[in-house]
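> What follows is a group of structures, each given as structure tokens.
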Structure I
Amino acid sequence: MKKHKVLVLGVLALMAAGAYAQAEKKKAAAPVAATTTSSETAVEQEVRKLVEPRLGEGVKAESVKLTPYSGLFEVRIGNDIVYTDRKAEYLFTGNILNSKTYESYTRARLDEINKIKFAELPFDLAMKVVKGDGKRAIAIFEDPNCGYCKKFRQTTLKEVDNVTIYTFMYNILSEDSAIKSKNIWCSADRVKAWDDWMIDGKQAATAPANCTSPNEKVSELGRKFHISGTPTIFFTDGSRAPGMLDTATLEKKFASIK
């Protein structure tokens, strides 16, 4: 990366906008989120009217906001953001960096808009494990067929201590993910059944026909949070980490939470 570059942006012309939109449509079938036009200025609303038809059929911007970066407008789509010009003739995707510190303003903004209220999570839909004093806490969305989820449990979560872990079984990878999740949830000891499968590869017994699992509610929650991959980890400060973390990285994150 050259030092003289102030902005690191991938430039997409209008044809690329269509390709981006199609990629968005192929994600987990989430309902179109409500827009926030009431908080937008007249200019931002005008940019919205120009850019939305160019995002692709059925794709809506959740917000449009003028940035301090050379007159660019931030367009929020799900848990991602792209940028556009005043006339919405071009779309830009990528990171805007501080040329001196290389801080990513885009990353900071994404962290801000994707925060959740951890205490308001529906923990009754999750499995709970307390290690040590349990003073620290994380919530993890995992698919039973997720290889990185299994590795995360076999390494990092085995090594870390003094943490409360809430596991939401989020079935997005395979057709039988929901079946495996239901079998585990309906087990006499669902936490043990989960560990038996994720760590040792031992499948849970078939669930009784009259047992109800929270699969649909967790799927709805995942769509609400725009979770498109597993594992996705949420922390008590509302931030998230997509993907597996090693022990050092997880401990560093815990230490940063005040």
Structure II
Amino acid sequence: MRSSIEKSKVRRGFDFGAAYYDQTARFQDEMAADLARRFLAKSGDMSTVLDLGCGAGGVLARLALSCRGLVCAGADISSGMLKKAHGKIKGTEGFAAIQADAESLPFKSGSMDAVVSNLMFQWLPDPARGFKQVAGVLRQGGLLMMNTLGPETFMEIRESLSAAMGSARIPSSDGMFHPFPPVEELRQNAESAGFGDMEIGSRQSRRYYQDIHTLLRSLKKQGVQNSAGLSSMGLGRRRIMTLFAEEYTRRFGSAQGVRVTYEVIHLAARKA
């Protein structure tokens, strides 16, 4: 259990970011498009699907366009994001978006043929519980297909912030950064929940921003800034931010701008 994650802060962050999400979350939308494409290639004769952590509706909207006759529920903890999702599926028969906690799903046991999830599992305080909830709502042989983020995500922010705090003689710790789960932890969680026939792997995706301030503004508008450890600096925040910006630019700046890394983990499995 990764109890350092506060669910209420995650929800508030995404409620705030909902207003800007479609304009700033390009990486997340690309991952949604990729997940929808991979799911559609395997969807076959499935009739009931849950989009878990549907956010602003990136996957949900693509399924609504491609899967007439499908019954699909989107679920998210953020009411702000759900408003965005509702707008994208409005008038699509069989599609709905509801507020729900991924660690306590309100669906009947065995009621879903498939669960898809785009970049949500990394926000769960207890991913193992999330996998068990998914297994509970899936029928036997049902498909789980998901993207999530691994521990190399925001590696540049962690390295630069730790260096800045060291220069200021302020102690840092791994606990101030978001604990993105590694591949092996996710594999074990899925297997313990009763999943088999598993495909899992990871890759890096690097993005560039004009400067560190543009990057941080973008993360805030996506609702994820606090996951990088930037809310844990106390009274020395202004000084640390200056040192942090200098370290980041020196270490990871180039003619392309400043770099940020996402480690994307892909998982597909069947309920045994």
Structure III
Amino acid sequence: MKLLLPILFSLFVLNAHSQESPSTAEKPFAPLEGTFALKIVTTGKIDLPLVGEKTPKGHILFLLTRKWNNEKGYYSRKARICSGTSGSMFGISTKVSQRGYRSIPPSYSKLMVDEKHETLTIKNELFLWGLKNLPKPLTAKLPQSLEEAQSPAFRDIVYDVDKDGHPGITIKAEGMIDGELHAVQRRVTHFNGKAFSPDRQAGRVNVLRESVILESTTYLIGEGPRTPMQHPDPKRSWFEAIRINNNDSCDTVLKMNRQNAFSKTSPL
């Protein structure tokens, strides 16, 4: 019996340690997690009397982060606008300052994937330019004029994004005419794409934009609502995401664009 006691004690200690030692949890499969440089290219379609069809093309650059939610089965996305360009027509181009772009609040959305994390779907990525506190951000009515924007119903919704003393975001028109536009916009984007690898994904986008020009200093571009139409050819509006370091910033995204790191045409 005396010989058995040390053995029994040893077994008890081993069993206690095995119960106390937590098992190493298996790391979730999340190949698309991380930080990415994202470029969205859009082509519009405008039919003008006597002139015909015009197809202005522009792009926006984003700093994108994704985190896998293992419990709910999707990636949480955070996208912040870094910069962008718009297409030109008749020698007139419009642009937003980098300060203006970077002052727009980030967008939070869900990236849905298949079992292998190869097929990508995102619905309703929402950006509000010069708008906040909308009760129903995707569907709420927007002010249709400066007078309405200053009314009690919208006084706490329309704000000065770039802090230049004008409502909404300031857009500069350059070329054949020079002037400023002060506008608000609701931008909703739907994505469908695929992962070529954990480091690169691409696909199609459908961008819905509701813009209202509240003030204009040029007579050629009037005030009021605008709803630009996207070109019906899906290959002409697309996105590409390229992995970067987790501590990289918008400066990295802009540098990549200058160095032609993104595709010139739709990868799909």
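FYI, it's all coordinate maths here, none of it is from the lab. Remember, it's a predicted structure, so these values are computed and weren't measured experimentally. Cβ atoms are built from the backbone, for glycine too; each structure is taken alone.
> From which structure (I, II, III) was helix-only ellipticity at 222 nm (-39500 (n - 2.57) for each DSSP H run of 4 or more, over all residues; to 500) calculated, if the value obtained is -12500?
Values: I: -9000; II: -12500; III: -4000.
Source structure for this number: II.
> Comparing distance in nm of label points 7 Å out along Cα→Cβ at positions 103 and 207 across I, II, III, which structure shows the greatest value?
For this comparison of distance in nm of label points 7 Å out along Cα→Cβ at positions 103 and 207, the top structure is I.
> Also, I was wondering about something else. With Cα extents along the principal axes in Å derived from the coordinates and found to be 60, 42, 32, which of I, II, III does the value describe?
Computing Cα extents along the principal axes in Å on every structure in I, II, III gives 60, 42, 32 only for I.
> For structures I, II, III, calculate distance in nm of label points 7 Å out along Cα→Cβ at positions 199 and 215 and state which one comes out highest. Could you put the intermediate results ahead of the total?
Numbers: I: 2.5; II: 3.2; III: 4.8.
Greatest value across I, II, III: structure III.
> Which one of I, II, III has mean count of other Cβ atoms within 10 Å over residues 55-62, as calculated from the coordinates, equal to 26.5?
The structure behind it is II.
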